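Every number here is computed from the coordinates shown, using simple stated rules; none is lab data. Just so we're clear, the structure is a prediction, and the values are computed from it rather than from any experiment. Cβ atoms are built from the backbone, for glycine too; each structure is taken alone.
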Structure I
Amino acid sequence: MNFCVSALPAAPFRPLYGLSDRELEARGARRVVADHAPGFPCRVSLREAEPGEPVLLVNFEHLAVPTPYRSRYAFYVREGAEQALPAMNELPDILTRRVLSLRALSPAGLLQGAELVPGAQLKEAIGRWLTRDDVGYLHLHNAAPGCYAARVDRA
């Protein structure tokens, strides 16, 4: 089963790029400096921030569906990041290096199932879930902190 991983678009975060710490705080965000890698994965570029690189810690609605599964959470965006466009069947390193919570959602945004997946086994799990007729797309979350990582659709 062919699939495509989607990063978040840069547009909602661009207005935050270059703001002062006070201006970020007024918008419910903050700038932090990556102090190790891996550990600061960007949801827009789908790349790890390098130690010393500033990142924005933001709260964002990543599942804007009119169901009980509607969801928002905190995650990192590299300041100045542009949207990654992975090729069909490509898994960015930030996904294959972690244990992920794979959440299978119906086209309407209702949870159909979930599993914990080591990144090395992610491709197999994606294929298994996307063959189901009741699954419209997948959301991937970093298992330990629970933060959103990326979306996966059939290609």
Structure II
Amino acid sequence: MKIEARLLEMGITLPEAAAPKAMYVPCKRVGNMLYLSGQLPIDKDGTLLTGRLGRERNTEHGRKAARLCAINLVAAIKAELGDLDLVRNIVKLQSFVSSDETFTEQHIVTNAASELLFEIFGEIGRHARSAVGTNQLPLNASVEIEAIVEIM
């Protein structure tokens, strides 16, 4: 099945890829690999999901944020390639979860992104991954996720 048809079937409309907020590129192509800069959880209406998980925000808030990060990663891939069917493999995700010292469910938060990429891409969406807790992210974002993707 074509990836964009699957997105439509899932009710997902990709946003415009986010423009860089500083001196970097959203995506760097090296040979048959794409290195995607960290994507923030920005909703289709432009709302950024903010706050630290633990006392201020809960796991479900984090999962929603991680899912938005994954959608924005797919949008960045689409902006770079023009065709999502050129994706050969989602190789790795690195997830940063803004959390206080009591929060230990970074892996559960990040799993929302992993699950969505599997739903979108099937087997080629399975990936290696890290889920790291941090005390602060840019713009007070709840989650930031970057990726490495193999392309045709």
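Using helix-only ellipticity at 222 nm (-39500 (n - 2.57) for each DSSP H run of 4 or more, over all residues; to 500) as the calculated read-out, with -3000 as its value, let me know the right label among I, II. It traces back to I. A value of -0.35, -0.77 for log10 I(q)/I(0) by the Debye sum over Cα atoms at q = 0.10, 0.15 Å⁻¹, calculated from one of I, II, originates in structure I.
Quick one: relative contact order in percent (Cα under 8 Å, 6 or more apart) came out at 26 when computed from one of I, II, so which one is it? Matching structure: I.
When mean count of other Cβ atoms within 10 Å over residues 3-10 is calculated for each of the structures I, II, the largest result comes from I.
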